[in-house]
Every structure is written in C-alpha cells, then in structure tokens.
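The numbers here are math on the coordinates, done by the rules we state, and not lab data. None of the values given here were measured: they were computed from a predicted structure. Cβ atoms are built from the backbone, for glycine too; each structure is taken alone.
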Structure 1
Amino acid sequence: MNSDTTHQRIHPSILSADFVNLQSELERIANADSVHVDVMDNHFVPNLTFGPPVVERIQAVSPVPLDMHLMISNADKWAPGYAEMGAASVTFHAEATDNPVALARRIREIGARAGIALKPGTDAAPYLELLPEFDMVLVMTVEPGFGGQKFMADMMPKVKQVAQARKRHGIDMWLQVDGGISVDTIGIAAEAGADTFVAGSAVYKGDPSARIAELRAAALAHTCAA
C-alpha cells in the first residue's frame, strides 16, 4: 500500500485539451490536484508541443498548480527555468540529465518539487537508493511522446519496485504513472503503489469534472483494498 491512503492525486494532461481554448479547458479541471503540462522538443521525443512562453500563460491562468513533465533533451539546462516560472512540480527524464541529483537539488532550491521520470525501457534499480533526493518518481506506462496510447500493464513490477523502495526509505514521495490511465486501468496502478495519476483522453472525452471524480474514486477503492 502506498504512503497516502486517504487521497489519490489526479493530474489531467492538457495534451488532450483544446489548445485554442486552453484557459477554458483549464477551468474545466478545477477539481483536479494539478494540471499535467507536457513539454516536448521534437528531439528527446518525436513530438513538439510548447515551451516557456505558453507555459508562462498557463501558469498565470490555471486554477490548479502546474505539474511539468519535461520530455526534452538537456534537462540540466532547461528544467530550472520552469521552476522559476512558478510551477509547483518539475519532472525531468532520467535519460536526459547528466546529474539527476544535482538537477533535483537545484529545482528544490528554487522552490518547486523535483520529479524524475523513467521511460518504459529504463531500469529503476540505479535510482532506488537516490529516492530521498526526489519529491516524485514518474513511471511511464506508455512510450513518451503521444497521448492516447494503450496502458502498459507490464510496467507494474517497476511501480511496485519503486513503492517498496519508498517504504524502505520511509519518505513522503509521490509515485506517478502516466499513459493509458482510465477508470479501467487506474486501479491496477493504484494496487501497485501509484498515488498520482496522469490522465488525458480519459478526462477530456466527456465532462472533465465528473471524470476526475470517477478516476479518484476508482483509485481510492483499489488503494484501500491493497
């Protein structure tokens, strides 16, 4: 069971929102815990979204904190800037930094939570003893780059591995999953130990506020049964 059995965090991804009407799309998820903002550079991943100017505007109008997911190369150079913009959480990829601990410490110094993300093919083992340096670990449950992909249930052993290490360290660290999260899959991830869930199409295809409540309830139900 994860470290927080009373609350499961839902972070809708605006990758599935209407980019032309981002302010109103943000207002539709006011009951979320944070908004998940995917920054892609068409280099680290084969997709291009947006960068600092758009993120600054999102930060200015969002009713909930920003959970930045940086799918970009050279995270050591660019990640601190998103913390300086006021984002609540900045997650960089383990594969895109030369020194994840130094980068996490820099992000924390600025005042944001520091997260580290692992691609499906990245082994968690090298990072397990470093967990106290991070506020969150993101285990990707799809290949990063595009929304709407199928949930990779074979990532659950990695989620459990991180959850067990978190318990061993005795730390209050969030464990996030991103990719293919829906009412049908969120319970699987919650049972494995995840407590923070990114959902895109599962939120925005329908009434976002109601979908967020449904996802949170499903996660809580499976967490309590874990």
Structure 2
Amino acid sequence: MSVRINPSILAADFVNMQRDLARIGTADFVHVDVMDNHFVPNLTFGPQMVERIQAVAGIPLDVHLMIDDPERWAPGYAELGAASVTFHAEASSDPVALARHLRSLGARAGVALKPASDAGAIADAIDEFDQVLVMTVEPGFGGQSFMPQTMPKLRALREAADARGLDVWLQVDGGIDEKTIVTAAEAGADTFVAGSSVFGAPDPAARIEELRAVAAGHRHTPGY
C-alpha cells in the first residue's frame, strides 16, 4: 500500500501561491479546498483559481469540493484537468452516479464524509469510488484539532475495501501531523492531507518526506 501526502493550499500564502506551490515539489498531489459559503461557512476558490493553480502547480490536483449541488459543479473541475475530484456524500443526490460521471471525464472520483456521517452506504458501494475521504475535523477551516473518534469509520471502510480486494485510496483530512498520521495510518488511511504541518515548516518539501516516512512505518495491517 503506497503512502501519499497531499498538502492543502488552504494553509499556503494566498498572495504568494506560486512560490508556495514550488516549495512542495515532493508532494504527491496538491489538495485544493473549494468552499462555497453554503455547504460550509467559508469561501475559498472557484474554477478560475483552480485553473490557474492547475497551470502552474506541476503536481496533480486533488480537488475537494465542500459545496452544495456537486452534480452541477463537480464535472467542471474534472474538465479543467483535475486528477482527482472529491465531493461530499451529504451534498450529493446520487453519489454513485456522480462518481461514474467524473470517471467518464477522466478524473479519479472521490467521496467525502463529515465526522458525524455514517459510512454504511459508502462502504456498501465502495467499488464505485477511487477515493473515500474521512474528514478528521469539521470541514470549513484549517488548523483544527484531529478527531480520533473518526477512526472506527476509517477502519470500517478499510475492511470493506480489503474484503473486496479493491485499490480504493482512503484519505484523511484535518489536524494531520507527525503524531496523528500514525493513528490514521494504523487505522487504514493511505492518503494524507496536511496543511499547517507542511506549510508551517521551515522546509515544506522535507516535511512532506518526513510525514511520508512516518506513515509508511505505520501502515495498516489487514485484520488490525
């Protein structure tokens, strides 16, 4: 099981975005949080900004849509060339249909779950998704503390994927640092969104390598 570190540019310097993107060259993906001030109480980027990030990043984009009506808006991000597009199950009228549409446009299809959301329906249809994102904080703002009570849900999703022999990436987002990444890796995560712990480091590229090594050393073992 590979380990991926996807720095969240929510923690980058928005005035110096291209500079900060150049500082994370060791990352696997750039995690881009799109918020609409409706689904979550914050407003960040739209398609035009994502398109410019796509043009200068040099790393594939992992777009996380914290927005209402993803059926309307998510396909546009795939059409912009985002490698992965994740929408929230709570906002979608038909997550499986939307995932299939995103895949047909050439993007990896991801579905996200808030901390309090049940994973049952997603676990039952886990083969329809390329990635499942378990939020380890309440979505909307960076810099929050990791919520360990989300780990049973992560374990359940890992068991569902392993039972079917699927290569579904399990992502965690929120409060990820050198300590919490251990907890999440042991519970079954293989893809980690880190914001403050990467961009707050003196050398973000080196920090990414450190986090990857820590996670790799604590990777989930089937039956855990």
**Message:** Between 1, 2, which one scores greatest on FRET efficiency 1/(1 + (r/R0)^6) of positions 46 and 62 (r between Cβ atoms, R0 = 25 Å, to 0.05)?
**Reply:** 2
**Asked** So distance in nm of label points 7 Å out along Cα→Cβ at positions 174 and 206, computed for just one structure, reads 2.3; which one of 1, 2 is that?
**Response** 1
